[in-house]
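Laboratory data are not the source of any read-out in this text; all were calculated from the coordinates shown. Just so we're clear, the structure is a prediction, and the values are computed from it rather than from any experiment. Cβ atoms are built from the backbone, for glycine too; each structure is taken alone.
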Structure I
Amino acid sequence: MTEIEASSGRVSAGLFSTLRRKLVTGQFAPGQYLPPLRELCERHGVARKTGHQVLKKLEAEGYLTAEARKGYRVLARASDPDLGCPLVYVADLRESPEQWSPLHQELLSSLQGAAARRNWTLLGVGSQGRNRQTVLRQLTASRASGLIVDAVDGEIMRGIEETGLPAVAVDAWDAGAAIDLVVQDSYQGGVVAAEHLIRRGRKRIAWLGPVSWSSHSLARVAGTAAGLMKHGRWLTPEWIAECPRDASAEAARRLLTRPDRPDGIVALYREVAMQAVAVARELGIRVGSELEIVGWATEQEYRRDWLPLFRGEAVQPAVVWNPAQMAELAVDRLEARRRHPHLKPVRIGVPVELRETSAEGGVRA
């Protein structure tokens, strides 16, 4: 090796080490573009050829990606969860996780547990009422290594895509976002609810709750309709009592005071199903014999809210899912997304199961 070659090698190694250190310490954040090649070379006193070789080496090691007419963009590997850079759960909720609903606190806790099993940390960030720039600045300041997103705000979702960070959506999402999704299997929940009521001999089966409110409600209604159709039955418009989740009592009353009132109700939102039970009792309808209501709950909600509702009487069936499973699947997918950033987005369904009362009075899946 000539003296010139050795000197060139030292310069190249020195520039590589300098840029890599800046990437790993967050001086160049994921999603950001490096200065143009000419500017980098002038700043560090190296030849253009040397600078190009260093950038290509950083690209080969997963720190950068070359984008036509834009330059080199920093990838997520620059923020490494193994080096303490946290995952961040971004939810369309109030800024402080202490103000979140029990469900979202449970999901945050499950995500933190899934991250901890990999020796990673995870932070919760509320995006409700905050503009995109403010949220993105917080993500940059925290040196996020990956994002788990629970939001329907299109602006927030587009901003997250622009960061270049690996991201997975959970529970709620913007339909136009091109990212992975881990969500409870709402469609299958509707299917098993409808089929249960048919097995129980129910003849007049109605839907109670939101319909077009979200992708969840559309999928649950579609699954209910499909479960009925498998058995030659139909979910016709007169048996659909559409209502917001927080205004379901009046809709349930209208449904249950009809001359041909239903003997089976699919109410795949916990609060809607609980309101339906309360209204039926007010009207003197025997829940479990004259009317069966299928609800929806997480494992924790089922134990905390659903079972106590039926003390001294048969527990009504409910479709149950587990946020801990959602958390594990989401972190698994985020880990894969970090290793293989060019994977096509996928949709992963969290399994659901129907809990019903056995002939002996116990609860069974």
Structure II
Amino acid sequence: MPDVKLVNVTKTFAKGRIVAVDHIDLHVRNGEYLTLLGPSGCGKTTTLRMIAGLIEPDEGMIYIGDKLVTGLPPEDRDIGYVFQQYALFPHMDVWDNVTYGPTVKAWIEEKRDRIGREMLEMVKLYDRSDAVPRELSGGMMQRVALARALAAGARLLLLDEPLGALDAKIRFELRYELRKLVNDLGLTAVHVTHDQGEAMAISDRIALMKKGKILQVGTPQELYMKPKHVFVANFIGESNFLEGYVVETDDRGCIIELRGGLIAHAIDKTRRKGERVVLAIRPETLSIEKGHKKVLNGLPGYIERFRFEGTDVRYEVTLKNEDTIVIVRPALMGEWINEGESVTARFSPDKSYLFTYPTAGLRRELALE
């Protein structure tokens, strides 16, 4: 099981005018399932293709195991690569697609046939060995592509949006099959996606990217519960953002004056008086009560919109200072509150996050491009 290391890796296009990957460092551990997550154009696929050797970095070094692979062609990197669009040979049946790698490597027939049989049984397609790609569903073709990538004995699996072309239900089912398969085989995997739900469900760790940079690397729980960047708090899950200034600090945290004179308490002890900040609150950590009440971290307002979403109820609340926040509560918890009613939204100081106000502005910092 190889690990992968990227050291100060940079890639530009259009003669340096477009910076796709900007001096990133990344360590994918042995046997780890790591996901490169981020919006379209953030550099995640370019990073994967550099690991694979399909393109070369302008600067930096890439290691697979203890081997420096910068400059080596893909066939010398011992990898399996799964494309979003399958890239199966349309004139070959399933068996020939899966055994293509062992055949090209001139493995003896007995070994090639054993590997082909094992791979197809593993992805539950041995009974479709004689089918050609056009006779298969999208989910089946993706499993054939996975079996072909693994058949040549690679210990590092690279997956570029492998579930992106599938229907939602099939995608939901296959992501768990894929994760179990990689785990059972003891592989190291690097998976590219823009789908945060997919990344949260299958990853040991996630590297969240924006504009060619890695903003944070951590477990799904760490990125959700302890975001280190305002963009992370917005892209992983959902957050409400309220702007303000620190007006008081003590050994318990700080007090923030929000727009319109609203006051909020946070447990962050690193802030200085007068600092401009952004307060982030997850919608599901907010409670809601009818009427305006003077309570710790109580934000008065009224229900602008009410949405029933099955298991949850979603409230859009316009606060007294005209900011809008979203509150998500379990549908079976308490009575529902109607549109137009006065309410108090409340949150615990330890369930909020403080970020320094971005120099480029909050809206621009949260933008996906």
Structure III
Amino acid sequence: MLLSNSLSRLGRAGSAALPPILALLAACVLFSLFLLVQGISPGAVFGNIYDGAFGSWFSWQNSMQRAAPIMLTALCVAVTAKLGLIVIGAEGALVLGGLGAALAGLALQGWLPPLATQTGLLLAGAVVGGLWIGFAGALRHYRGVNETISTLLLTYIAIAVLNHLVEGPLRDPASLNNPSTYPLDWNVMIGEIPGTSIHWGFAFAVAACIVFWVLVNRTTFGFAVRMIGGNPQAAKLSGIPVGKVLLLACALGGAAAGLAGAVEVAAVHGAANSSLAVGYGFTGILVAFIARQNALAIIAVAILLGGLEASSGVVQRRMDLPDATLVVFQGIAFLCVLASEAIQGRLRMPQLFRPREAV
């Protein structure tokens, strides 16, 4: 019986993974045709992508470092998708989370020990991000505003707020070419995992994915989320407080994206500036859909997409291609993943074990 259940779970997991895998393969074929039309060797491009992403330990570290914010923004999309919501505003939560973390760090440094300051700025980023996406959830629940449109518009508002503040009242006069807030002290910056050049933000992101997986799959709150996503009316009739669950899930998703911004400030940039808005939130959408909103699968997919981001410079230098080339590949992959939803449930892995029918 144990073997039967294990094989059955393996078969279900394989059936769920098959459509996105086929979608990625289709994206590779279409991207290869795109390159061939221009007279570019697809083999050379994919070879350079591999070298830049996973060809050496240095490449692996670069890929994992870039995967950290992608994981956290993907969680924002994934946890709300379990409710049946399409939230695409993780970029806005990341941007404002980074701004909130920078301001909290500046306010706390010198008054609290470095570890307490780090904790405070990370919490500030998570709270700001949670409030931002939670606001979109409130608009959806109380006013019926479509969350896809509202979160997209809120993203542009968040970026505009960031640019206004860092180029105006919060600008450090010493930041000339790239307007920024005043920098954080070196002792409150998040360091690197010993023996690597990967900052601790990667470990935080992996831990967050594990926590979210347990939350969604092993708690009554997760059951309520899945119940609402499957049938909101049935959830209401069962006594589930749909509004509270929706608001909490949106706030948790936003907190993950806000934490991504805080990590970028405290581990990479050292201040809040326009470099926070580089598209990690939009890449997180692709990651969440490829991983089919599974928080554990998000870890692997985010590293894969982080590698794609890390290899763009290698492709640009070695093949003299514009840096938007791999953005085209991401766009093709996203379209293929969306198309794969049409075959979800129709393709199944071969059944490895068929239990004996009852007589």
Name the one structure among I, II, III that mean count of other Cβ atoms within 10 Å over residues 84-91 of 22.4 was derived from. I
Which structure, out of I, II, III, was distance in nm of label points 7 Å out along Cα→Cβ at positions 108 and 332 derived from, given a value of 2.6? I
helix-only ellipticity at 222 nm (-39500 (n - 2.57) for each DSSP H run of 4 or more, over all residues; to 500) computed as -24000: which structure among I, II, III? III
Output 22.1 (mean count of other Cβ atoms within 10 Å over residues 92-99, calculated) maps, among I, II, III, to structure II
Origin of the value 11, 35, 31, 17, 6, 0, where P(r) over Cα pairs in 10 Å bins from 0, in percent, for residues 180-307 alone was derived from one of I, II, III: III
